[in-house]
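So, here's a batch of structures to check.
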Structure P
Amino acid sequence: MPARDLTAIDHVLSTTRSVRKRLDFDRAVEPEIIEECLRLAIQAPTGGNSQGWRWIVVTDAAKRLALAEMYREIATPYLKAGLGGDAEVSAQQGRVIDSATYLAERLHEVPVHVIPCIYGELDSLPNFAAAGSYGSIMPAMWSFQLALRSRGLGSVLTTLHLPVAERAAALLDIPAGVTQVGLIPVAYFTGDDFRPAVRRPVEEITYWNSWKQAR
């Protein structure tokens with residue numbers, strides 16, 4: 001593969017951030033762009049080639065408001081508790097909480113909400129089967145986010161509405177036997193490009209043949 005192609009691919013892979021504060025609330029997102037990105041997303045692998053994914057694209061303002069209100073019911077106490085953990089948080093974690101709080105407060109303003117779903121009631125499945133089902137939708141979700149990123153749109157995978165997923169299902173007419181896997185807010189992003197995040201060296205978190213064994 002030519003180096004220029006690898007450079008472009010590597011850039012998208014290393015700079016697809018969770019975008020919360022830099023979402024453009026005022027710019028409409030063309031339905032054709034969403035469909036184009038989903039068309040790419042469903043090329044992702046799926047267990048047994050089952051293709052049991054379904055995508056609910058929510059652009060209706062009243063439904064987005066209702067989803068955002070459900071989301072805030074869970075998000076507000078969760079974020080006040082420090083992402084569900086210790087009240088003592090690092091500076092970096094504090095920035096994440098601030099960013100997540102901002103998104104929760106303005107979620108209804110994000111022009112597109114995408115709810116990825118998959119057939120099956122995963123709570124009742126044994127671990128290996130549930131893992132296989134999630135593994136049949138998560139790659140497509142990430143491909144969707146990468147496709148959005150390459151077209152100048154930002155997104156973030158959220159899951160905080162899932163404790164009240166049955167209410168979201170009633171709102172959106174999602175039938176029984178279908179599991180919602182998250183909610184992805186989608187909008188054009190503001191500002192310039194994104195940079196790679198600071199991460200621990202891969203050598204510190206990669207083990208060869210045995211736990212904590214270096215190459």
Structure Q
Amino acid sequence: MRFSLLSLLVFVLAACARRPESMPAVPPTDANVLYADDFAVGRTGNWYTEADDLGLTAVLDEKMVVEVNSANTLQYTMLREVTFSDFILEVEVAQLAGHPESSFGVLFRMQSPTEFYRFDITGDGRYMLERRNADGSWTRFLEDWSPVPVLKSGLNATNRLRVAAAGPQIAVYANNQLLQQVADAGFYSAGAIALDAGAFSDSGLSVAFDNLVIRRP
């Protein structure tokens with residue numbers, strides 16, 4: 001699933017609050033684990049995937065790979081038919097190809113493809129936390145993409161991202177270090193989660209996600 005970073009196509013996302021019988025993909029060893037996925041063959045969760053000339057989302061080599069072959073495009077794969085309200089999400093991500101200013105990370109509490117929170121990092125070591133609003137505007141929780149030393153830069157460098165959401169309180173981490181904590185008065189209380197990658201002026205972006213875990217806070 002994708003949208004243009006310049007103009008979004010509006011359509012309603014079908015998601016429900018129950019946990020399907022196929023969840024979680026990896027049998028939990030901890031009662032606090034709501035969902036876990038190591039993207040191994042035969043036990044990957046129910047994700048939206050697609051492939052065409054503009055991009056790809058697919059499980060390859062036991063990783064969820066997101067590719068973007070069109071400039072100014074955000075490509076994402078969403079976990080079907082499940083929503084999360086308060087949670088702690090962790091996932092590993094590495095950029096395999098593409099411009100270092102490309103972004104990748106997590107969309108969460110998605111109401112639709114035009115309403116969600118976005119926590120993304122870039123290949124050159126910056127991050128952004130923002131909310132996409134129903135009217136098409138963005139609410140940013142920092143002025144611009146901000147560099148942080150804790151982020152590992154360059155191709156094939158793995159960063160572990162964490163999102164902790166509890167009511168209006170949202171905290172984002174990279175490699176176990178807190179980057180930002182906000183209280184959002186206009187918050188989305190629950191929604192779907194997705195893994196995303198965005199190309200700006202260039203295409204040819206490829207990103208791999210692995211070892212996703214979502215826990216109770």
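Each reported figure results from applying straightforward, stated rules to the coordinates on display, with no laboratory input. From a predicted model like this one, the values you see are computed outputs, not experimental measurements. Cβ atoms are built from the backbone, for glycine too; each structure is taken alone.
Laid out as a table, the results:
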| item | result |
| --- | --- |
| Source structure (of P, Q) for helix-only ellipticity at 222 nm (-39500 (n - 2.57) for each DSSP H run of 4 or more, over all residues; to 500), computed value -13500 | P |
| Structure responsible for 34, with relative contact order in percent (Cα under 8 Å, 6 or more apart) calculated and labels P, Q on offer | P |
| Among P, Q, structure where Kirkwood radius over Cα pairs in Å as derived comes to 18.8 | P |
| Structure with the greatest value (metric FRET efficiency 1/(1 + (r/R0)^6) of positions 122 and 154 (r between Cβ atoms, R0 = 30 Å, to 0.05), set P, Q) | Q |
| Structure with the greatest value (metric distance in nm of label points 7 Å out along Cα→Cβ at positions 34 and 82, set P, Q) | P |
| Parent structure of the calculated result 22.6, given that mean count of other Cβ atoms within 10 Å over residues 74-81 is the read-out and P, Q the choices | Q |
